[in-house]
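These notes open a run of structures that come right after.
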Structure 1
Amino acid sequence: MGVLLFSVIFSLQLTQAKSSQNSPDELRSGAESFVKLVQSKETTAVLNRFSEQGTSFVGTAYVTSKASLSPEEIRKDFDAKVGVYCLFFDTKCFREEDGKERARSNGRALKVPLNSLVDLLAKATEKRFVTYDISSANGKVTLLLSARTPDTARLGEDAVNFYFRFENGQWKLRNIEYN
């Protein structure tokens with residue numbers, strides 16, 4: 001009887017610990033931590049916050065070589081300061097790479113100039129994190145960079161959507177919608 005009672009109590013504590021780690025507040029905290037790393041340009045720490053399953057990049061830019069990249073592919077971009085690195089940290093590079101690929105592919109011109117994530121954050125009039133769709137391992141966070149609401153915010157101008165996955169004790173980026 002004692003072993004059974006211990007098992008039930010231990011199981012409940014484990015469930016409570018897991019659910020508290022994956023609460024909307026913990027997801028928001030994970031997103032805030034990720035954004036602070038980007039703002040401070042801590043590239044090694046940012047690299048460690050990409051999902052081990054790979055990360056998808058959804059936007060109108062032609063910068064990433066494909067829609068979903070493995071951690072190794074992202075690391076190569078960071079090392080060479082191209083692609084994903086530009087999307088996060090270097091607006092000039094982001095625009096140049098996009099322009100070259102857009103011209104090569106006969107792509108349409110953009111209506112709104114691209115900005116790296118670090119520059120979007122620097123220009124923000126405010127920063128609000130809105131959490132959605134949290135499950136035990138996945139969650140979505142919209143980072144609002146102005147007074148607009150999630151319904152009226154424009155991706156790549158005053159909002160960015162992050163999709164995180166809880167891996168190895170922390171929220172890691174699984175997908176980003178940037179414009």
Structure 2
Amino acid sequence: MAEFSVTITADQLAKGLRPSKRVPRNSRFLVECQGAVGRDGVLQVIDELTRIATTAITDVFPYPQIFVFTNLIIVCSQTKIYEWVSGALVEKLTVAAGSTWTAVDFFDYVYMSNGTVAVIRDSTSHAYSTTTTLPRGASICNFNGQVLVGAPDTTLPGASLTMKADPITLTLTQLGTWT
């Protein structure tokens with residue numbers, strides 16, 4: 001077999017992947033890209049992801065919850081908030097248990113809630129604290145710089161995957177003979 005090589009220029013790469021399968025193949029769009037991304041005008045391999053060691057968190061699903069923000073990574077258990085610092089989890093705050101965590105960030109400032117408490121991370125001191133001036137909520141969304149809080153100051157049940165129900169009883173009857 002002969003060796004094959006092709007050069008993709010920066011302007012061709014800038015067009016990116018074809019937006020639809022209906023676009024003809026020779027229209028200067030990339031058809032398929034596996035294992036690389038276009039960055040700074042060239043194709044580069046995807047950065048290797050390293051696993052965060054969350055063995056300190058022993059809570060069951062849906063924990064740990066991991067929030068990758070602009071300037072930091074926060075990892076939450078049901079009652080503890082950790083920050084990923086230099087390859088290790090550093091415990092920052094312990095709070096009352098609630099539902100799953102929801103959070104928004106504004107670079108170094110973070111506002112988060114588990115429905116039971118509202119927590120902020122101060123942008124200058126980087127200290128975590130509970131707050132009563134901001135509402136606790138079931139969901140928090142940053143919509144163009146405006147923070148929307150779902151179910152503000154409403155007490156919600158905690159995160160659980162089990163339903164409260166009576167035990168199931170079962171009666172079996174055999175019809176016919178077994179040989």
Structure 3
Amino acid sequence: MSELVELLDRAFSSDSIPSERELVRNAGNGDPGKDYLRKGLLGKSQAEVLNLLRSGALGNGSMLTEELELAEPVGLQYYLHPFLIYFATQVRADNRVLDDETPFFLFAHLKNIIAHRGANVFTQAQWLALSTFVAQMLRTIATLPSRDAIWLDDVSDKLHELDHALKTAGPSA
């Protein structure tokens with residue numbers, strides 16, 4: 001799992017904090033989702049967002065992953081980094097975090113991004129990292145006992161949908 005964290009870090013890390021226009025574009029009216037992204041992420045480095053996730057200041061992060069669906073590609077690629085790193089690190093520490101609402105929403109939002117944006121939303125290296133991430137999560141979730149699980153079946157379903165989306169919309173599809 002350490003290699004996975006390193007792969008995600010290499011594929012998604014950047015030193016260039018996105019401008020407001022690279023994060024979201026105005027559609028004329030005030031969009032609450034875009035306003036939420038501006039408030040939660042604009043001007044913050046990947047390290048700052050990762051620290052906010054680790055401290056719990058962003059809750060479980062699922063609200064911002066939902067709003068990332070509205071981000072422009074540069075902002076999406078940049079700010080997805082801390083969420084992926086945070087989650088992969090959590091799974092590395094205790095794979096039972098897969099039986100929770102956070103991965104359900106993370107996988108659902110990633111699937112929506114891919115379904116709506118297609119292959120051009122991520123670089124080739126990012127597609128490879130996401131595919132590797134999903135494959136590792138599929139292997140990990142398969143090892144978890146379903147007895148007493150609350151979210152496991154739902155998370156597994158979303159993860160399989162994300163896997164399918166990556167395989168059908170990706171650059172090699």
**Request:** Kindly point out which one of 1, 2, 3 the value 27 was derived from, the read-out being relative contact order in percent (Cα under 8 Å, 6 or more apart).
**Result:** 3
**Structure with the greatest value (metric percent of Cα pairs over 20 Å apart, set 1, 2, 3)** = 2
**Prompt:** Can you tell which of 1, 2, 3 yields -13000 when helix-only ellipticity at 222 nm (-39500 (n - 2.57) for each DSSP H run of 4 or more, over all residues; to 500) is derived from it?
**Reply:** 1
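No lab work stands behind these numbers, since they all come straight from the coordinates. Quick caveat, the model's predicted, so the values are computed rather than measured.
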